[in-house]
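Each in structure tokens, the structures are laid out below.
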Structure P
Amino acid sequence: MDSPKSAYRAVTRQIEVQVTPRFLPDKSSPENGYFFWAYTINVANLGGETVQLKTRHWRITDAQGRLQEVRGPGVVGEEPVLKPGENFEYTSGVPLPTPSGFMTGSYGMVTATGEEFDIEIPAFSLDTPQKARTIN
């Protein structure tokens with residue numbers, strides 16, 4: 001289990017999103033300006049209605065303040081359906097040209113009755129071990 005300091009959490013409409021990022025030195029090449037992180041996300045349905053994750057929208061900012069936005073269907077090729085009490089966990093990755101940055105975003109959800117709404121992905125820091133953790 002990761003230490004609580006490394007997990008970021010947000011709850012929207014009784015849907016919890018928890019993120020645990022980690023730097024991957026073996027996939028990074030700092031001398032070439034390439035830094036790679038993996039992040040594990042757990043989406044938990046704490047509410048009473050079935051929901052489906054349909055879309056994602058990421059805002060990725062590097063240490064120079066350069067913003068990259070990523071939008072698309074689902075996550076890791078899936079559009080998971082979460083009944084009350086269920087959760088979905090996946091791991092993905094992100095490269096940056098700087099040794100730190102941060103990500104935030106939202107997931108587009110839909111209820112069984114067709115109501116669409118967005119849930120927050122908490123902002124989380126991407127830091128290399130030698131960098132002090134900062135809230136960007």
Structure Q
Amino acid sequence: MQLTRFQKITLGIGGVTALAIGTLITAAPHAFYASYGITLGQDPNLLNELRAPGAGLAVFGVLMLAGIVRATMAPIALAVALTVFLAFPLGRVVGIVMDGMPSGSVIGALAFEIIIAVLLLAAFRPARTAGASGERFVDLPC
């Protein structure tokens with residue numbers, strides 16, 4: 001799968017974001033969550049439960065970035081990027097509905113995640129082309 005410049009940029013934004021956030025959660029959860037106004041204690045169970053998905057998010061960021069440099073990784077990178085940047089906002093919306101409105105920092109993160117998701121959806125939307133007989137078909141980015 002050959003990527004356009006716009007597709008590479010959107011995967012890059014998603015990949016760098018996921019890698020940075022995942023790395024910060026894994027390496028320094030107290031500092032990361034303090035930026036949201038959340039104070040974490042020293043409970044090793046809670047810290048472990050936060051670090052594990054943080055590491056997963058960092059690895060997903062690496063996969064997104066790999067799709068930029070290796071054409072064979074692009075479909076995987078796209079699937080991972082869409083999964084991350086559609087699932088995170090969905091989870092936040094569920095949290096808002098079930099738990100109430102979070103802080104402005106969390107709402108800002110939600111907005112940023114939605115922006116990345118929209119960019120990814122725009123960059124990788126199926127191209128519509130007309131066939132020889134005029135019929136319409138969709139080329140999937142795989």
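Assuming 9.9 is mean count of other Cβ atoms within 10 Å over residues 37-44 as calculated from a single structure, say which of P, Q it is. Write out the running numbers ahead of the final one.
Details: P: 18.4; Q: 9.9.
Considering all the candidates, the number was obtained from Q.
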Checklist entry - Looking at structures P, Q, which one was distance in nm of label points 7 Å out along Cα→Cβ at positions 21 and 117 calculated from, given that it came out as 1.1? => result Q
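Kirkwood radius over Cα pairs in Å, for residues 29-92 alone computed as 14.0: which structure among P, Q? Don't skip to the end; give the middle numbers.
Working: P: 14.0; Q: 13.4.
Source structure: P.
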Checklist outcome for this item: From the coordinates of one of P, Q, helix-only ellipticity at 222 nm (-39500 (n - 2.57) for each DSSP H run of 4 or more, over all residues; to 500) came out at 0; that one is structure P
Item to check | Winner on mean count of other Cβ atoms within 10 Å over residues 61-68 once structures P, Q are ranked, highest first | outcome: Q
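Which structure, out of P, Q, was log10 I(q)/I(0) by the Debye sum over Cα atoms at q = 0.13, 0.16, 0.17, 0.21 Å⁻¹ derived from, given a value of -0.64, -0.88, -0.96, -1.27? Write out the running numbers ahead of the final one.
On the way: P: -0.56, -0.81, -0.90, -1.25; Q: -0.64, -0.88, -0.96, -1.27.
The correct label is Q.
Every number in this text was worked out from the coordinates using simple rules, so none of it is lab data. All values derive from a computational prediction rather than experimental measurement. Cβ atoms are built from the backbone, for glycine too; each structure is taken alone.
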